[in-house]
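Colleague: Next up, some structures in structure tokens.
No value in this document is a laboratory result; all are computed from the given coordinates. Source: prediction; values computed, not measured. Cβ atoms are built from the backbone, for glycine too; each structure is taken alone.
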Structure P
Amino acid sequence: MKARRLYNRIAALRVERGISRKELAEQIGVNFQTVGYLERQEYNPSLDLAFRISEYFGFPVEFIFSITVMKPMSEELYQQNSE
């Protein structure tokens, strides 16, 4: 069975926090190149890595990762505020 492509918000969250790929990699225990592969959706993280990323940013896994293309965070925030 072919692995599904996972979409994520890692790059947006990293930029929002003002940290480099190398800094994020050090915090989650991977090589900085792995962060680049994740951000470009060229690599799906293990479940453990997904949880480490989730814990680092302080968001649920499903906010950071999805099997469908994700809406921009600004659009989601706008929808939440208008409801």
Structure Q
Amino acid sequence: MWTNPSASKVGSEQWPYKVDATRIAQTPADRWPQLAVGHDVFASSPIRTGQTVFITQCLACHKMNGAGDASMGPDLNVPHNPT
């Protein structure tokens, strides 16, 4: 699917085995506003990095503040923040 996987920055764990259809979907932050990072946060901020990591690695199994479709893992912030 990708002619240059290293340039696409898509990890091999996200490579599709079989594509049945493609569609345009809202971003997770648009779909669930409670995942959005404030507009005042700089693009280079670790907060944005954390948001990206959560969306790409955790959102498939976990919710955050009730946001997400997942039901396998627990919500990572409700009823208590782990930190």
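Colleague: One of P, Q was used to compute helix-only ellipticity at 222 nm (-39500 (n - 2.57) for each DSSP H run of 4 or more, over all residues; to 500), and the answer was -4000. Which one was it? Please list the in-between numbers first.
Modeller: Values: P: -16000; Q: -4000.
The read-out was computed on structure Q.
Colleague: Continuing with this model, one more query. Could you figure out which one of P, Q the value 1.6 for distance in nm of label points 7 Å out along Cα→Cβ at positions 29 and 61 was computed from? Walk me through the numbers before you get to the answer.
Modeller: On the way: P: 1.6; Q: 2.5.
Derived from P, not from the others.
Colleague: Of the structures P, Q, report the one carrying the highest value of volume of the Cα convex hull per residue in Å³.
Modeller: Numbers: P: 102; Q: 144.
If we compare volume of the Cα convex hull per residue in Å³ over P, Q, the biggest value is for Q.
Colleague: Have a look at P, Q and say which one yields 5, 20, 28, 25, 16, 5, 2, 0 for P(r) over Cα pairs in 5 Å bins from 0, in percent, for residues 21-68 alone, as calculated. Could you put the intermediate results ahead of the total?
Modeller: Details: P: 5, 22, 33, 30, 9, 1; Q: 5, 20, 28, 25, 16, 5, 2, 0.
It must be structure Q, since only it matches.
Colleague: Here's another thing I want to ask about it. For the read-out relative contact order in percent (Cα under 8 Å, 6 or more apart), a value of 17 was computed from one structure; give its label from P, Q.
Modeller: Details: P: 37; Q: 17.
Comparing all candidates, it corresponds to Q.
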